[in-house]
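Readers should treat all values here as calculations from the given coordinates under stated rules, not as data from a laboratory. Not measured: the values here are computed from a predicted model. Cβ atoms are built from the backbone, for glycine too; each structure is taken alone.
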Structure I
Amino acid sequence: MNGTTIENGIIILIKKAETELPQDVSKALRHAYTIEEGIAKIQIETILKNIELAQKSGRPLCQDTGIQTFFVSIGVDSPFMKNIKQTLYDAVRKATIEIPLRPNTVEPFTGKNHGDNTGNYIPSITWDFTTGSDIRINALPKGGGSENMSRLGMLKPGVGIEGVKNFIINEVIKAGGSPCPPTVIGVGIGGGADIAMKLAKMALLRPVGGRHSDHAIAEIEKELINKINSSGIGPMGLGGKTTVLDVHIEKAHRHPASLPVGISVQCWADRRSSMVIHANGNWEVE
């Protein structure tokens, strides 16, 4: 199959992310509905109705369709390696018209909108390389309201893991209802400033309910979920038991003199989808 067919597949990938919430997220929201009361329960009920309507109508879950963000793992033997970046850009331009998506990319100094969701370094693409000939693409549309709640802390190593946990909890509580909770929190610990923030966003690719493979980190994730939810911020910041649906942590080795902690926030519309492109041009959106 030719590049145009792959481009169409990427458009379908984007549309799925924009219009169909992953089952793990919907399941977590349905659970939240069973434990909430009053205005919090009404908020979750409205969210669930929104999810159903978006899927039935094929329209985006939110009017803010986000900055198109991709994590791409390329098999070094793929015949599409040299074209995949251009194909992603072309697909975003077409998806903007066909889905449609709100044009969200503006020039930072003039505010001029290009009208097609592309621009300098946008769509955002993180590349990785692996063996084999498949290309795997994870789409993560990133809305502005939740992105505004991103935080980077360059902590002193002496604060230890308790200091890291306190930083995360305090920043999520300070965000309050601004990122449209219940949210999913991605955390990157270690590396440098840029690595910590990248890991935080990558952590959002993990399904809600999926714990880190390191048992100690998994226990910290669960502790953070419990402490943040005990804050009472609740759905849309109006009070309740469910402020976060999940917290995911990823780590990197760091310099002895620094302890970077990155926080990336997804609103209740934890939008993501994935696809694989084979060497023969066949593809599947998962």
Structure II
Amino acid sequence: MTLVQLRHFVLLADVGSFVQASAALFLTQPALTRSIQALEDELGGALFDRLGRRIALTPFGREALARARRLVSDAEALKQAGQGLHGGLIGQLRVGLSSGPGALLSTPLMLHMAEHHPRLQLHISRGNTAVLLDALRAQKLDAAVVDIRDMRPSAELQVSLAFELGAGFLVRPEHPLVQRGGPVSLDDVMAYPVASTPLSDEVARMLIARYGPQANPDDMVTLRCDETLSIVELARRSNAIVLTVNAAAADLVRLPVSPNLDATARFGLVTLARRQEAPALRILREQMPTWTGGPLAG
């Protein structure tokens, strides 16, 4: 068994086609087939079922794939360390950002890499917390910054650099409720479209406790989108009211709702526990306190 064979196996499982995998690997199809067959012979079981031109992982193949990903990932991390990634000049960093962190961190992270580490390959993936954590477990990401209130306790995940951001009902400065002056009621808010990204159960309970059953996001929120930047743009261009972190839109104003919402969103940097981190991840760890502007806890 060789690392090359394992890389072939992982890529073939990802693309699901000998034709596409061989093209991506710059191999002939017969050469890739021989590589996979040799790996299957050594492992003592078929990794794929051949269904005409299609292939599908066997039960043994699904179990072997998880281990193969770990071996390939560890080998890549070792290679990067050996190449001197300590300086952050080369290599790769794969980061997942959920909606709020994506709105806050994507541009500063790319600008920092472009200016200070132009040879380092940065890959930013966007998605909801569950999708990003699944990708992290599959070692398709080196780390993820997500809403940690949406996370279930897990021994395989490690949270660090937790930070809180104030959140509330945000509107454009010219919004009719702002022009009225003074606090408004939830009934006033619900007279307009209310937009938000998916909210955690904890936030839903807090809203109901503060404003009553009518504040249940299932009823109150009429416009849902996974992207914070999209709902912020909606508020800029309409009288919609968005429930999101204040830092996502410096040009919007916080609507004073009675009783005061006084909410926070809690995010954190999540990595795999007991796994060697990608060396370039230190760059994100060093810069996040500057970009978030919030209290951080290691």
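By the measure mean count of other Cβ atoms within 10 Å over residues 195-202, tell me the structure among I, II with the highest figure. Don't skip to the end; give the middle numbers.
Working: I: 22.4; II: 18.2.
Comparing I, II by mean count of other Cβ atoms within 10 Å over residues 195-202, the maximum is at I.
Starting from the value 4.2: which structure in I, II was distance in nm of label points 7 Å out along Cα→Cβ at positions 19 and 251 calculated from? Please report the intermediate quantities before stating the final value.
On the way: I: 4.2; II: 4.7.
Derived from I, not from the others.
Just checking, which of I, II has the largest value of distance in nm of label points 7 Å out along Cα→Cβ at positions 139 and 211? List each step's numbers first, then the result.
On the way: I: 3.3; II: 4.5.
By distance in nm of label points 7 Å out along Cα→Cβ at positions 139 and 211, the leading structure of I, II is II.
Hey, Rg and Dmax of the Cα atoms in Å, for residues 59-226 alone derived from one of I, II reads 18.0, 52; which structure? Can you show the working numbers first?
Numbers: I: 18.0, 52; II: 20.9, 65.
Source structure for this number: I.
Given 27 as the derived value for relative contact order in percent (Cα under 8 Å, 6 or more apart), which of the supplied structures I, II does it correspond to?
Details: I: 27; II: 23.
Going through each structure in turn, the value belongs to I.
When Cα extents along the principal axes in Å is computed for each of I, II, which one produces 52, 48, 42? Don't skip to the answer; put the middle values down first.
Details: I: 52, 48, 42; II: 74, 45, 35.
It traces back to I.
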